[in-house]
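Asker: Next up: the structures, one after another.
Just so it is clear, none of the values below were taken in a lab; they were calculated from the coordinates. Bear in mind the structure is a predicted one, so any value in this text is a computation, not a measurement.
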Structure 1
């Protein structure tokens, strides 16, 4: 159009289109809050897992101290089995409640490959609760379970 036209006859000039980049400050703030909440959630999860582990280890020590007082090996094995199942259930493992025998030991080893439960004194966990008078080296059993608890690594549920 010729610029010699009077202003009232000229076309309206539209503003430039709004660009998607850079985002407005509110979007940056929202992204920052999202990242901070993810980091806090991760740290909270780790803190909760470590608290669960510390609680289980202290309960194991209490079970061992009670065993030193009463000396009942079958009760020791039962209480340790219950403790391990509760620990796994609290960690999100729904399968732990139904396993027995060799399957139970294999399941325990899935979470901690360095603590060889099936080839140690902890093997009594598979058969001890079902025997009237199991033979147990309580110190080695508690030691193996304590190592397992310290080295426990939860598997991701798919």
Structure 2
């Protein structure tokens, strides 16, 4: 494996970030759910600083990305690092880039004093589940994720 390099995304990378998001959505069979635009990403990531993007590089080329942000644990009394997306281009898989990216994010979490590092994984994605388990990650089987979005979110906000 080539030793991966990393760099944080800059505003000029907005279109590339969106392409990685679309590639991930295609892999997850959710391409029709992507409504993000370059303008939305630029505002949220670079103006409002709601998330960060880390690219994993091979020979100066972005071959994968991770989009993450901080959350907070009231029980720990500390921030955590939440990984929203991790994606490596298919032709670069099997070279250790996913593991290297998770290791880099763990290092960032430790450097920033985070109490934990967490993410979600689709139930059907057995290769990823097996990979995460091999790293020592533990599934949170006693928790159910709930979501309110779109019209239901607007309705709840108006009540």
Structure 3
């Protein structure tokens, strides 16, 4: 039987005690132990970005990070964003279709805006390459990011 360890994670500004298996991904911990289902399982190997959360201000594919690795880190999920400009920009620019990938894109774009407030078109496209949307083109998403950067 696998060992269970108790850890305290800081998620969306709150400390949360949780028991996890050492091999359990952050995605699994967030969804199955903490009830935060905004990060979506997609490829489960780091290719699609549907599970993107922000860890210490940087986008992280939560399927690639172990829950135990997140101790002493600041984790922000889509549920932790409250009224951020990028959320409004996605709506205003119709930067979604089915919506499955949207939380991951918003988390990635939020980090981009925080880390590169003067991002060039090239930088925006580079960051958007880390997430996949099968329903729509990326023009609306790029437009949403630019609308926030130009505020």
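Asker: Kindly point out which one of 1, 2, 3 the value 1.88 was derived from, the read-out being Cα Rg over 2.2 N^0.38 Å, for residues 18-105 alone.
Answerer: Details: 1: 1.88; 2: 1.18; 3: 1.08.
Here the read-out was taken from 1.
Asker: Starting from the value 1.54: which structure in 1, 2, 3 was Rg/Rh (Cα atoms, Kirkwood Rh) calculated from? Provide the component values of the computation, followed by the final result.
Answerer: Values: 1: 1.54; 2: 0.96; 3: 0.99.
Comparing all candidates, it corresponds to 1.
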